[in-house]
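> Each in structure tokens, the structures are laid out below.
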Structure P
Amino acid sequence: MIASVRNSIERIAGPAPGPGILAAVSGGIDSMSLLHVLRSLRYDISCIHINHEQRGAASDEDAVLVGQYCEEHDIRFVEHRIGDRLTALVPSGSIQASARRLRHQLFHETAAQFGIAHVATGHNKDDQAETVLLNLLRKTGLDGLTGMPESRPIMDTEIRLIRPMLSITRITISKYADNNAVIWSEDASNQSQKYRRNRIRYSTLPALQDTDLSLDVIDEIVDMSNAVREMIDHALGDILTRASIALDDTDPRLSIKSLQGLPDVVRSWLFLRAIRKWLPGAPARRSTVQALEKLINVSTGKKIVFQEGTVWREREHLVFVRGTSDGSPGINNGHALLPALTVERITGSVDLSNIALKPGADTVLVDAATIVGALEIRFWRDGDRFMPLGMTGTKKLKSFLTDRKVNVSARRGFLVVEDAEKIVWVVGLEIDNRVRVHPDTTEILRLSTTE
């Protein structure tokens, strides 16, 4: 078992994974055995324990168990208690899904704080077989048949979640724990039949095994899962390359023409991959695929809204915008991620030939005497009006963006700078005609934005 874990880690991270490994340890037999193995391999280990606070004193006892082990063996230990946060999130989804999102967020935050690139969990081969069967029931398509990857990025960052025991059975782990006197705690909820995974573990898999005792059902399911993953990585990847489709983080969109030329099964797989990559946390299931199929056959401007963001139908593309339920980009957990607005005063004569504005400029000059009150930056909204250069009357900003041929999805990210009375600058496009600099201007404000 030790050799198997070492080989897995070296395959993922090399012979000396630096700078260390953050072990996610619940206190159960799998994660405590993983912690014991990592210590035996003399890796630089830190440990994170997520206390869900859902089982009263038993939850605290698990935290004490893990904490004491780490103290005895000089392992850096951090506990996160998430009961209150979990309760607040449950209305937006199942408690299991909410807990998973919170765990991954805390894995990422803690690893980043410690400067660690890999977070290891104790998922095993039996877990993999259960996951494949669960995914079949959840209608998650081809990707669901691939089960859990041995390694994947956490929250689209360089920090990776690794599962070095994914090829090891639960029986092998149990024998290792017995032989090495590993102390662990049994979570009573793991026996509860109200959870679908437990019903698969204690009823479905044993029933499948009973149909043919000559087969190892778990091995068969996992082998099939690995074969599907290999097929997807090679065959479907080649199809997408020939169709000129790439899941590019810098431009999260899919060509409708290319999508329509794909086989149904490939298009469904691509939709699920795009959702997982660009709107992580959004439901990756058959109902989502069906909604996206409809979206490519409707008029421009239609959208599908998820809690995690929005998919927009443009003329030639489906555009994935991460953000709030109305699709506004740059919003995270209710806080606007606005660029900073810098205001600098310039006095004296100005060479007007050097202040011509260009579309996309992040710096503009305005007449200071025309500004009323404080300047603020915000996202534009319906009903906004301003006076474009050369005009004497105001115009709806929505119409102005349409005239500039700004796509429906892209325009939602546009920012404006306003004073107490009016919009001064549509950032990246144009200033208001009333604030432009004239030959008799005596004081100028230089406005600029920085991320």
Structure Q
Amino acid sequence: MQSMTKQKNRFALPLTFVALCLAIAGCSGGSSPSGGDEGSGSKELAPPAKQQDKTVVKFWSHQSNLKDKMTELINAYNATNEDHIEIQLNVVADKYNDVLSLAFTSGEGPDIFTITGPSGTRKWADNKWAQPLDEYVTDEFRSRFRDGVWVEGNNLINGQVYTLPDTASTYRLMYNKQLFEQAGLDPEAPPATFAELRDDARAIAEATDAAGYGLPLGDGYNLDVSIFNGIGHAAIGLARGFDHGKGEFDFAPYKPVLELFAGMEQDGSLLEGALLINGDQGRAKFAEGAIGMIGAASWDPGIYAAMDIGFEIGVADFPTIDGKAKGKPIIQTGSGYMMSASSKDKDKVWKAMEFIHSTAFAGELRKVDGSISLLSEVADNPSYQAEIPYLEPFQIKPTDAVWPPFPPGLRLQGDNMQSVAIGVITGARAVDEALADLTARYNAAFELGAAEGDFDRAKFTIAGFDPLQLQ
């Protein structure tokens, strides 16, 4: 009996406390089934849980043609990512590099930014504005890219990763099959040698009202596409005049290339008034049927797709001197992404960069512009290929290769290689004198850059270099 009394006492306080709580609840009013308060009493509501602030990641790009698609993809990412990241996109279409430099100089640089070419890697790294990415770029991450894309001076500086490669460019010869037929040429047999190129250009010019070959000289763009990036690597085996085996410039081997174009100028086969015509105007003339053959980069099919072209286009490799290559055609790594060294939350910035290098982002962009992706999972997936006519022949082939980098930031005195080439082609300068002078001045600039610490000369000299064995 005593034990039962003790047991009752054990529950006395709790039961009293429960009754008190029920009484208080009754005074303060209950809740309706819908959750609305009833009665005249009041109660304190718990404050809502505070949402975690988002980390803003500023992303700058020069790719104005992709602005709409990037905005769409980034908005979706901002709304769904669980890392509390908000990417703010800023596309700078005009004077991008100047605007970017000013932003970093004033302490307002972005967290992620694109570069317009491989030379940008060294520029931003040397200025201490870019962050090395080695702690983030694992072997597994590297394996997602095509072979041969990790190159010192392109995206590596002193062995450290600074740039995540994005896209690449290739160069081919485009030609008008209708004009070939009108000139009595086989439209399925484009020129394979310099002699055939000159003969075909002459035949087109004589049989039609069109120029045999289009080489606009108004802005130097087509000199790079046709000569220094297009023909030069395969036919000459040099990278824009630089011999990586010797570690020096030598423009003398370009003599047959410049003589080829000077000969077409003498034949009347080149585009008339070329000095006043720029790259865009040259494309327009080709689209009109006023040019038989023209040098082209892998982004050109996308441009031509927006034009009204009434003939079939052929695409071929550039010809070589005698039909035998001395080097592999270049895969020129183009745009890429860098991280700012001044970013406050680099881990979050890296997560944003991982998104930018995902198939969900990079793959969708490639479907828009047709550029060549350096991500294997995008490049090898047909669902990410843009439906653009004549794009397929520009895709990377086993015969194409990434070349070692060109010495950056040369402080050249006098005319550059493009201006000298124009002088030779138009007959204003003798070829031997012009190329000897060009070689001397580029080597002087190279020696100056090495002496001033702009770069390590040894990194541009490759023992046993064979331009036919590049990957």
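None of the figures in this text is laboratory data; all of them are computed from the coordinates on show. Every value quoted in this text rests on a predicted model; they were computed, and no experiment measured them. Cβ atoms are built from the backbone, for glycine too; each structure is taken alone.
> Which one of P, Q has relative contact order in percent (Cα under 8 Å, 6 or more apart), as calculated from the coordinates, equal to 21?
Values: P: 11; Q: 21.
Among P, Q, the structure yielding 21 for relative contact order in percent (Cα under 8 Å, 6 or more apart) is Q.
> Matching task: 124, 55, 41 is the computed value of Cα extents along the principal axes in Å. Pick the structure from P, Q.
Numbers: P: 89, 53, 41; Q: 124, 55, 41.
Only structure Q yields this read-out.
> Further question on the same structure: Given a computed value of 28, 15, 8 for semi-axes √(5λ) of the Cα gyration tensor in Å, for residues 189-252 alone, which structure among P, Q does it belong to? It would help to have the intermediate numbers written out before the result.
Working: P: 37, 19, 7; Q: 28, 15, 8.
Corresponding structure: Q.
> Where is Kirkwood radius over Cα pairs in Å, for residues 173-316 alone largest, in which of P, Q?
Values: P: 19.0; Q: 15.4.
When Kirkwood radius over Cα pairs in Å, for residues 173-316 alone is calculated for P, Q, structure P comes out on top.
> Hey, another quick one. Who wins on distance in nm of label points 7 Å out along Cα→Cβ at positions 261 and 293 among P, Q, i.e. which is largest? Walk me through the intermediate numbers first.
On the way: P: 2.2; Q: 1.4.
Going through P, Q one by one, distance in nm of label points 7 Å out along Cα→Cβ at positions 261 and 293 is largest in P.
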